[in-house]
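Right after this note come the structures.
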Structure P
Amino acid sequence: MKENNYKPQIPDVMEAIFDAAYLLFDLVAAILFFIYAKGNTLFILYGILTLTLCGGDAFHLVPRIIRAVRGNSDKIKRQLGIGLQVSSVTMTVFYIILMYIWKFTFPDIKIPAAIEIIIWISAVVRIVICMFPQNNWCTDEGNMKLSIIRNTVFAVTGIGVIILYAISGNENGYHMTRMVVAIIISFGCYLPVTLLSKKKPKVGLLMIPKTCAYMWIIVMGLQLLF
């Protein structure tokens, strides 16, 4: 049996700690939403949103944590590929839920029909594209053409949600214009990673501010809750 001489480097350990802390934060936040929602649909939706984020990201972050601690292997590569596919779908669902959170946060503002249709269609199209085996999720090469297509469609979904929160502005003193900033940051960091990280691994560091932006979105919900 071949001895595994892999020794985690400090950056690997820091990544593992950050990923674990992020998942734990999401899980605790989801529990708080469900405990204190008291039947309020808005906060139940926030709980579902947070669990969707946590569950989807866990599919690729847990293998990353294991890889950071134990080293890489074919099994881990496959788990990472499947995890990226799952999280790509759940991230899309995340923005659908965020649209409904907007509806319940600002019930007096009617959602523009065109925006809702665009968000739904682009989200469904992205999910369908993510299911194509031609994405080659479990390979190092992937499929750049499909990656560009599915993430362009995803950007349309994000822009639709951004428009909603821009429309509501600081209505009711909720200061939800911050949501616009958080979504822009998340997309601004996510898209370069998905398109360039295979050729330029250091671009992957942008996932840290991207993850922080998602945590910020959850924190906004917690601020409304408490």
Structure Q
Amino acid sequence: MKHLGVLAHSTGGAALCFLTFCEEGFHRTGRNEHPDVTLDYIAFGYSMAAWDAGDHAAVRATLATSARRLARAGADFFVCPDNTAHLALEVPGPDLPLPGLHIAEVVADQAAAEGRARVGVLGTRYTMDGPLYPRALAARGIAAEVPDADDRAIVNEVIFKELVNGVVSEASRREYVRVIERLAERGCDAVALVCTEIPLLIAPEVSPLPTLDSTRLLARAAYDVAVGERAMPDWHGGPR
């Protein structure tokens, strides 16, 4: 079995990814066993000034520090349960010391497997305005939709004022459900929850559309790699 490194860049999403990976062992085997896993986290607050300045290279340097520490801990590959962080991981630079799964490709693969044609994208403003999901979905013949500007602002505000701080409110859940309903009206047949904290707020049973939970999909794909049911990744950061 391969040793997983979780390269964290936000708290709730990393914790949910770690938990899902570990619990997957019991779900599949009936035993409280799973491949080795190490998590490394440099608090994302230290990188917010760089995010706001659009300095993705500086964020990549911080993430690379975590990747080096995971490699020293014996990890064979990594996942980064933070969609926005992939904007920085894709910046050209020295190869990361470990290969990693790309979260947008994992989500897009699942959307394709489900036969989706038009997927709504909910995440931070950086992710909703960025190229990750339009590119990954388009490569599989799937259209990407984001909420309108006002709704994008609401989605982003809930993430940074509530979800990353462990706050889950019913009022925000209602707002997200409303946003998803609007995406459904625009022809979306699924919604990708691509801030890894959003699944803490929106469970499948409350969503007006089928959900693509980036956090849990990534964790389960990592488990597949660790037990040899999925090929080892070959991405070491940089452009896709």
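Assorted remarks:
- The maximum of Cα Rg over 2.2 N^0.38 Å over structures P, Q, that is, the highest value, falls on P.
- Test item: helix-only ellipticity at 222 nm (-39500 (n - 2.57) for each DSSP H run of 4 or more, over all residues; to 500) calculated as -26500, pick one of P, Q: P
- Source structure (of P, Q) for distance in nm of label points 7 Å out along Cα→Cβ at positions 141 and 165, computed value 4.6: Q
- Computed 18.0 for mean count of other Cβ atoms within 10 Å over residues 77-84 - originating structure among P, Q: P
- Top of P, Q by relative contact order in percent (Cα under 8 Å, 6 or more apart), largest first: Q
Coordinate-derived values only; no laboratory data. Please read these numbers as outputs of a predicted model, since none were measured by experiment. Cβ atoms are built from the backbone, for glycine too; each structure is taken alone.
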